[in-house]
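In what follows, structures are represented as structure tokens.
Read the figures in this text as sums done on the coordinates, not as results from a lab. Everything numeric in this text was worked out from a predicted model, so none of it was measured. Cβ atoms are built from the backbone, for glycine too; each structure is taken alone.
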Structure I
Amino acid sequence: MEHQPYIPGFKPADSGPLSRFLPPLEEGVISAWLSHQTLTGNWLLDPFGFSPRLVLEAARSGYRVLVTANNPVTRFLLETFANPPPESEFIAALADLGAVKKGEERLAGHLQSLYFTTCEKCNQQIQAQAFLWRKGEDTPYARIYECPHCGDSGERSATEEDREHAKRIAVTDGLHRSRAFERVISLKDEDRNYAEEAIQHYLPRPLYVLTTIINRLDSLTLSPERKRALMALTLLACDAGNTLWAHPSERPRPKQLSTPSQFREHNVWMMLERGVSLFAASSSPVPCEAYPAGMIWPKKIPESGGICIYEGRLKDLAHEVKKEIPIAAVIGSVPRPNQAFWTLSALWAGWLFGKDAVEPYKVALRRRRYDWAWNATALHAIFEHLNGLLADGVPMFGLIPEPEPAFITSALTAAHTAGFELESVALRTEHDAMQVVWKTAQKPKFEHAGADVLQKAIYEYLRARGEPASYLHIHTAGLIALAEANALKQPELEFDEALRKIHGVFSSALKDDERFAHYSTGENVETGMWGVNTNAGPSTAPRITRGSAQGENIESLSDLAEIAVVTYLQKNPNAIFLELEEDLYPRFPGLMTPSKGLIYAVLNSYAEKNGANWKLRDEDVASARREEMKNIFALLEKIGKRLNYQTFKQDKVLTWKDNGQVVKKFNVLASALLNRALENADEQTVIVIPGGRAALAAYKQERDPSLKARLKKNRLIKYRLLRSLLEVPILTRETFEEQIASDPVEESKGQMMMF
């Protein structure tokens with residue numbers, strides 16, 4: 001397999017409406033992939049409909065995108081993002097809603113009053129931004145506010161008045177809960193219990209606010225544009241009002257419909273006001289048409305790009321696609337199970353669009369558990385339908401957000417068994433979406449493969465990397481090997497048994513091979529990191545070198561990345577980060593992709609930032625560093641003679657001897673290439689680095705436990721310490737040892753630790 005380089009995005013994952021449920025994908029990835037393809041035609045297919053932003057980006061790149069979207073919420077989001085009402089319409093819609101009368105007062109004032117609290121400092125009545133609750137209690141324990149009168153802000157204990165207010169609202173909760181329920185499902189429906197359970201994740205106050213707003217949606221006379229704007233804001237309020245907002249936010253992306261032990265009750269009216277800026281138009285509109293199942297009129301989408309939304313399932317689309325739409329490529333964010341979002345989507349669809357919108361999606365209310373076998377089965381069905389409607393050789397670019405071993409196993413197994421051949425996998429970290437390229441092919445003839453296939457693949461990967469890797473990375477390397485051997489799943493096995501078998505083979509492959517070292521405090525193979533055991537016996541595996549002549553020592557990924565970053569900055573002063581990524585990633589394709597954390601650690605060590613541009617510091621220009629190294633060698637000679645040692649210099653190592661015996665060896669570096677320095681080091685070796693490399697050296701030890709262990713045998717000191725030693729009035733051999741132990745290499749504050 002020829003791995004492709006990781007494609008960096010030019011903007012981080014969107015933080016807009018419902019972003020905690022939508023896949024966190026960097027912007028610019030899909031357009032960059034498309035720009036490097038030679039496709040026959042400009043029709044793309046997204047069979048998942050899981051990421052509105054990805055579809056929009058592809059359409060804005062000049063492609064016509066057919067999307068299957070059976071979730072009414074993501075479908076509404078896609079339509080709204082494609083043609084967002086102007087900000088003025090959002091503002092006017094909110095004003096129209098707020099002006100409606102509720103008894104003798106305006107609705108805005110009435111709903112705002114529900115969140116009134118008293119400032120602890122000035123005793124003024126103000127709106128709380130949120131109330132804090134403990135699961136199972138009937139009153140809040142704290143509130144969060146920012147007083148506009150005296151400036152007092154933060155988290156404060158709830159007052160007795162706050163608690164009494166919450167109890168008064170709860171008195172009429174049954175009526176509003178019944179209204180919320182009836183918009184989703186009828187009283188006689190067999191699934192009513194599931195809807196009731198889902199609505200339990202709304203407290204009385206936000207549920208009252210939401211039902212009040214939704215009732216007004218039906219009665220307000222608004223233009224279609226303004227009503228769409230108000231529905232978009234209400235959707236945001238529906239999410240803001242549930243109890244899935246953990247406090248503190250230790251679970252920012254909930255997957256299960258489960259109330260945390262402590263959670264935040266947002267001020268729903270404030271969230272409506274904030275939604276104006278989140279939904280306001282930020283880019284050019286995209287032609288977008290939605291059609292119910294059985295109707296496809298792709299000719300309405302211009303050749304310059306646009307979106308055709310099919311409101312049904314992929315299996316119902318096969319005939320129309322084969323007959324009318326020649327698909328040039330498939331794109332999409334592979335969905336992972338999210339019981340919370342899917343269940344809430346069914347609720348929100350009923351509240352906003354009525355019972356009819358819930359009916360095709362009602363299964364989401366019933367299911368309470370989605371395991372990885374279910375995920376693999378569902379994905380396999382999608383891939384099988386895809387393979388039936390696509391011509392051989394059609395590429396598919398899939399993004400796997402929030403990758404974890406079980407998710408990747410599920411996705412790769414489902415695709416492979418449906419006849420999609422794995423072309424490339426690129427992985428940066430567990431925090432970034434995995435990028436996978438498949439091509440349609442004939443279904444494989446399955447073979448049996450044991451632990452030896454995995455052991456060989458993992459060992460070769462770790463040797464090529466030159467340093468330990470996360471379990472996610474070695475698991476992916478092993479899955480690729482199983483896919484190439486057509487051994488991911490046997491035909492007679494169901495997916496649950498196949499996934500268990502894969503997990504078991506990985507476990508035995510790692511535990512039974514003495515060549516692998518596990519850096520972890522636990523026994524679970526998925527924890528910690530894995531590396532090559534340097535104490536194991538000789539191996540018959542071929543020696544792997546990177547960036548060096550055959551027979552030389554293996555370079556570590558972190559050292560090679562440091563060399564590449566500095567080399568690029570030497571040739572390209574005032575470079576921006578994205579330019580550096582675009583140069584770097586092709587040099588380290590597939591599973592070798594350096595993390596942003598590593599790149600930033602190198603940049604912070606060597607360069608200074610001016611605006612968006614990075615430039616080598618004056619002292620780190622090659623000529624300046626060479627001169628500085630000469631000075632350090634001169635210092636070491638001077639100190640050695642002062643301590644009555646004989647000194648000898650060879651290449652970058654200066655040696656102190658006493659009566660012909662080696663006492664110290666000083667390996668002087670201008671870099672933080674510690675793995676390279678340690679290859680020929682012994683217990684007498686001291687590694688000398690510039691002070692500016694200290695944080696980078698600490699970062700490398702933090703991400704590489706094998707390096708940290710090896711450095712325990714060798715002292716690491718900074719240039720500045722050697723300079724200061726000349727100023728010590730009484731320097732003896734004993735005080736020298738004390739001095740070099742007094743300036744440890746420590747991680748700098750604020751260092752980015754994204755591995």
Structure II
Amino acid sequence: MVVKVLVDTSIKTLNKIYDYLVPEELVSEVAIGKRVYINFGKGKGQEKEGIIVKIISDEENTSSVKLKSIVEVLDSESYIDEKKLKLAKWISKVYFCNVYDALKLMLPPSQKGNLEKKELNGRQAKIICLAKSSEEIESKIQSGEIKSARHIKMLKYLMENEYIFLDDAIKTLDISRTVINTVEKNGFIAIDHIDIQNEDYSNVERTEKLKATDEQEKVINCLIDRLNRNEFNVSLLKGVTGSGKTEVYLQAIEECIRLGKTAIVLVPEISLTFQTKRRFIGRFGDMVSLLHSKMTILERQTEIKRIINGKSKIVIGPRSALFVPLKNIGLVVIDEEHDTSYISQTTPKYSAKEVATRLCYLNNAVLLLGSATPEVSTMYKAKAGRIDLYELNNRPGKFTLPSVEIVDMKEEKLLGNKGYISGKLLYEIKDNIDKGQQTFIFLNRRGYASNVICKSCGRIIKCMNCDVGLTYHKKINLLLCHYCSYAESLKNTCPYCKAENIELLGAGTENIEQELKEAIPGISIIRMDADTTVKRGSHEEILKRFSEEKINVLVGTQMISKGHDIENVSLVGIINADSTIAGNSFSSGERGFSNLLQVSGRAGRGKIKGRVIVQAYDTENYVIESLEKQSYEDFYNKEIEFRKMSEYPPFKDIVLIEFSSKFKNELQTSVNKAHMWLVNNKIAECTITSPKAPYISKVNNNYILQIVLKANLNDKVYDYLYKFLQEYDKINKKDVKISIIKNPIYI
């Protein structure tokens with residue numbers, strides 16, 4: 001028996017299929033979609049991972065070429081079928097990546113070797129904890145014995161927390177394994193193990209479906225009709241915050257299951273809250289599988305096994321949930337479809353909405369997109385009749401949308417307010433406390449100060465690896481880079497002019513927390529941002545404490561803007577709305593409007609009338625004006641005219657060709673050659689910009705240059721771009737990396 005194997009490699013010239021013999025003892029184990037180890041290359045130590053994409057029987061094999069044999073079959077189950085292979089090939093073409101890069105999306109996380117064949121009972125996970133007392137660690141930091149800012153960053157976190165999971169430290173604290181090993185070798189931390197349990201939902205009370213409103217019933221009936229037709233369809237459900245979109249999802253899924261089909265529900269990672277989980281499990285019980293980034297490898301593998309065995313009919317998770325080995329898919333729901341987390345920032349840089357559309361097409365399934373603020377391109381398709389449009393314009397019962405008031409911070413400064421919180425917002429927070437009601441305060445910047453500046457020379461203290469200012473985090477007394485995680489201690493002396501004239505500028509969530517405590521003695525506050533949610537389960541713990549302990553104020557970043565339904569929250573305060581809508585991309589206004597309207601919708605979810613106070617300097621900005629009216633239509637009409645005039649999506653696709661290198665001169669030379677080829681071979685369908693450095697021109701010691709193309713992407717344009725990649729490989733130096741990104745979030 002011969003198998004055709006696709007090899008795991010990033011080298012584009014090796015992006016092809018190779019033939020391997022199957023030893024007799026492994027014949028019963030091979031199947032399309034299974035991973036195997038193969039000897040790839042000459043000599044020993046050349047083993048690589050590959051995926052079987054075709055099986056040729058002995059009768060079909062007519063080749064006389066002597067073939068190598070596969071070494072080992074890694075999977076007991078196949079995760080990739082013919083439809084997934086087709087999807088991977090499509091992803092490879094559309095997002096300019098190797099087929100194996102696309103197939104990796106469909107494989108469960110594993111470690112080298114046949115991990116999934118190991119017994120999963122008594123599972124443990126690695127944790128990091130302090131090996132010395134907090135007092136001794138603090139003393140060594142103060143004395144200078146511990147100097148590295150990265151070491152200090154991790155140790156200070158552990159001084160305030162009992163432990164952290166090893167993979168959380170690497171992923172969320174952005175600490176490399178090398179740093180962890182060094183600190184362990186120095187005797188300050190220890191690596192230990194802890195027993196882990198799957199999240200227990202056995203005590204979740206089962207619920208019945210709610211009586212639908214007239215608006216909801218109309219949508220549900222239309223979706224049921226679509227599901228029964230067993231044909232591909234894309235629909236947009238536009239519903240104001242609190243209008244009951246989730247109930248529509250639940251009843252559509254119920255029909256999907258009744259028809260013997262399965263469903264996938266995508267939510268932004270930050271929306272996968274305790275409430276969301278409980279709501280779906282309360283309705284469907286143990287036929288639901290939940291996937292998210294805080295799960296360990298073994299936890300994810302356990303859920304994948306349940307999906308393969310058919311025990312799970314409904315999968316809920318972030319964009320990666322699209323690729324689970326679920327059979328007979330009938331419905332895919334993408335909640336908060338406008339959210340940027342549905343765009344992958346790593347290879348392959350895909351759009352979950354586009355991939356979901358293709359997945360549903362291959363499965364004759366229904367794709368349902370839901371949002372209070374649909375992406376402009378999605379709404380344009382709906383208005384043009386290219387996809388179905390349903391609307392929920394009212395909240396159920398007597399619940400109404402909150403009132404929105406804009407506070408002009410220019411006037412606040414003229415009145416002598418030196419803080420970041422306006423007099424109006426402060427008054428409303430105090431009033432809420434007196435009434436026993438709760439408040440959300442939104443600021444999309446974590447840390448204490450967003451910039452540290454020298455008042456003598458005027459220069460911002462920047463990261464040594466990136467062209468970006470460092471953010472001061474007061475609690476750990478460190479300056480951090482939010483791009484590469486570089487850290488250093490705050491010093492009084494300017495590193496450029498040596499003057500002792502350092503000032504902290506710009507508010508972060510830590511700063512707002514402190515200002516509120518100083519302004520309102522005795523106030524209870526809890527904070528939710530990337531710094532307070534490192535530990536798994538911390539999102540739920542913070543929300544549970546806020547709700548049950550009736551904490552006065554929750555201060556947070558966009559983590560608080562979605563998926564939270566707390567009846568006692570009657571006030572939302574938005575700090576520095578200008579920073580939320582500012583940006584270096586054509587879609588900055590769209591993202592800002594969505595964030596602001598979503599967080600506004602957290603107010604008044606119960607019987608209490610909600611209020612929203614929005615603080616801004618540019619109060620005449622069309623985004624702020626549309627927010628005050630709470631009018632998506634008003635925003636859309638202005639935004640779509642801007643897009644049309646500028647030939648931005650949905651009128652033209654944007655292709656970003658990004659080059660990066662640690663060597664600035666080599667980068668410039670390589671990019672100039674690339675630009676020359678693109679211009680000399682230009683096709684009429686494309687417009688091409690000259691090479692430019694982006695707003696942040698260096699990240700993690702890599703300089704960046706970009707070329708932007710505008711075109712309606714079709715086969716002719718794809719052929720042009722792939723021909724460019726082939727020619728560029730001939731002239732490019734290995735020190736320069738290139739990536740092509742379709743309709744990027746940031747330019």
Structure III
Amino acid sequence: MKKIVFLLLVALSQKSFAQEKLLTMEEAVVKQRGALAPSKLSQLMWVKNTDSYSYVNPGEVQELFICNASDGKVTQAISLPIVNEELKKIDIGTFKVFPVMKWKNEKQFTFEVLKDGKHFFLAFDIKTKKLTNEVTTDIDAENTDVADKTRFVAYTVKNNLFIHDGKNNLIVTNDKDENIVNGKSVHREEFGISKGTFWSQNGNLLAFYRMDQTMVTDYPIIDWTTRPAKNENIKYPMSGDKSHEVTIGIYNVSNGKTIFLKTGEPKEQYLTNIAWSNDEQHVYVAVLNREQNDMKLNSYNAATGLLEKTLFEEKQDNYVHPMHAMVFLPNASGQFIWQSERDGYNHLYLYNADGTLVKQVTKGSWMITDFAGFDAKGTKAFYTSTTESGITRNFYSVEIKSGKTQRITVGDGTHTNMLSSNGTYIIDNFQSTTIPRNINVISSNGKKSRTIYTAKNPLADYKLGEMKLFTLKSENGDDLFCRLFKPVGFDSTKKYPVIVYLYNGPGAQMINNTWNGGGDYWFQYMAERGFVVFTIDGRGSANRGLVFEQAIFRNVGVVEMKDQMVGVSFLKSQKYVDEKRMGIFGWSYGGFMTTSIMTRYPDVFKAAVAGGPVIDWTYYEVMYTERYMDTPQENPKGYAESRVINHIDNLKGKLLIIHGAQDPVVVWQHSIQFLKAAVDKGKQVDYFVYPGHEHNVLGKDREHLYQKVTDYFMQNL
């Protein structure tokens with residue numbers, strides 16, 4: 001048996017004599033992100049250009065508190081009734097709770113109101129207590145994006161892009177073909193893309209995506225609510241097939257003209273990480289080839305669209321995965337920070353504006369998971385990293401010139417941080433397996449720290465299973481993080497059924513030193529009902545470096561299943577585990593893993609639930625699939641080996657497949673194909689569909705989903 005290295009053997013602090021309650025399904029599934037989540041300060045943020053922070057204080061009358069960072073004293077309070085009185089004056093309506101707001105500057109906060117299909121962008125002055133309507137968009141506006149300085153608003157209506165300049169609604173694009181989409185996110189939101197418009201520094205120019213999907217095959221999504229049912233096609237480029245073509249436009253608000261960047265051939269490439277120079281003369285774009293192994297950071301002339309220079313190029317044997325735009329230092333140097341995994345881990349690199357590498361700023365066998373910004377002079381950079389452990393997050397500063405680092409946050413666990421605009425203070429949101437939430441204000445030199453909020457234990461009254469985090473070793477010696485919940489009232493002389501919950505795919509990490517170990521309350525719900533619940537993050541999962549993640553390249557599912565079997569071997573070695581009553585449950589990539597294991601290791605699990613499973617990677621999207629598998633034409637063996645249907649003859653245990661009928665991510669065809677193969681092979685499979693739901697089952701129906709999953713394991717284990 002492999003050596004077990006325990007990181008944490010942490011009994012949750014909730015174990016007390018007061019624990020009598022059992023979680024209901026509603027509490028375990030719905031309220032875990034609401035009433036039973038660790039409480040926090042609502043809308044906590046920094047006031048722009050100041051050392052003050054603000055939050056909404058709950059109570060009979062909600063108030064926006066503005067506090068001094070140095071001593072925490074409330075310097076100003078603005079009650080919701082005052083805001084509502086101003087809203088009445090412009091006949092927009094009133095709020096029952098404080099609106100979601102942002103700080104425009106140190107004197108005004110802004111918020112958005114949707115009424116009669118229009119978006120009203122409002123600004124409230126905290127000194128005069130007056131409200132002004134800055135902009136009103138057209139009806140049915142979406143994807144609104146406000147320029148910080150000019151307050152111009154970019155927005156889309158259907159497939160076209162518009163701008164409101166404070167007086168008029170300007171037409172930026174007017175494409176009649178709805179398959180040509182402007183101002184929206186592209187490339188199926190891979191490569192860190194989350195929006196389609198990018199304002200220049202002073203708000204005079206707007207860069208925007210234009211995506212031509214006319215060449216992409218239509219894919220049917222059926223609306224079952226109409227009579228008769230109606231087909232609503234989406235564009236879904238599958239691996240190896242024709243993908244969409246993207247260009248980037250630059251719209252000049254002053255003259256109403258648009259030019260397009262000359263991003264060149266081939267047209268099937270990925271354009272991401274868009275950034276502007278401070279003088280608005282240059283646009284920077286990471287241009288990635290379709291093979292995803294060659295990335296060029298290019299500079300384009302914002303007036304002509306011509307390529308000025310390739311600043312630098314990154315190549316990898318497997319893939320390059322650019323996720324973050326360049327960030328210029330807040331000084332006159334013209335230097336910028338670039339994030340890259342070129343040495344195997346995500347780190348910061350300092351470049352001159354001409355593309356000359358100055359230095360690698362951070363180094364080590366750990367990942368930067370978030371870059372926060374700089375101090376006022378641009379001499380220090382701030383970031384969150386996995387320096388101590390892959391399951392913890394701490395906040396650091398680094399002196400850009402010397403490379404000297406300083407850990408600022410204190411306490412082993414997960415720190416999520418917000419840096420003030422001048423880099424003087426941070427707001428530290430801290431959680432661990434034993435701490436629901438502590439919020440601290442810390443000086444960025446780490447010398448001063450003050451706790452401004454401590455959350456109560458939301459599960460103090462509940463009977464809970466003991467949880468522990470630990471590591472196992474993979475076949476090649478990698479540490480694999482594990483989380484295990486023991487049943488409530490655990491008796492070492494008894495044998496218990498087991499549920500293995502897994503994902504084990506790229507871009508996700510299931511286990512962290514945070515509240516409940518990063519797991520759902522449903523795991524505790526099942527522990528209350530006599531189950532051991534286990535999860536292991538095998539090779540391929542996130543935040544462990546390129547070698548760990550790229551172990552799955554061209555052969556998804558293979559090393560992941562081996563690592564899951566390491567977890568199974570550990571479970572079988574525990575005297576309290578009934579190896580004849582083991583179940584497995586996963587969704588999306590976890591659904592792929594679940595069906596793969598049930599057909600490749602058929603004697604291990606008695607029952608399984610697979611939600612939204614990828615069954616055949618030739619039916620999944622171009623960007624994600626080809627990164628990890630190349631195309632089906634280039635890697636036929638890898639695709640055939642990972643095709644779950646090719647192994648369905650081996651299926652023995654009970655298997656429930658669940659799918660959303662309107663799933664545009666893992667399209668319904670995946671599990672339908674599996675059902676057809678099961679019928680052809682005489683294999684019995686249980687199946688359930690959630691009409692109206694996409695890739696996951698959300699809202700009130702999520703409780704129904706987890707009741708179904710629970711019932712299945714109760715019946716079969």
With mean count of other Cβ atoms within 10 Å over residues 69-76 as the yardstick, tell me which of I, II, III scores highest. I
Consider the structures I, II, III: one of them gives -13000 for helix-only ellipticity at 222 nm (-39500 (n - 2.57) for each DSSP H run of 4 or more, over all residues; to 500) as calculated from the coordinates. Say which. I
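Quick one: distance in nm of label points 7 Å out along Cα→Cβ at positions 37 and 285 came out at 2.7 when computed from one of I, II, III, so which one is it? Before the final figure, lay out the partial values.
Values: I: 2.7; II: 4.3; III: 3.7.
The correct label is I.
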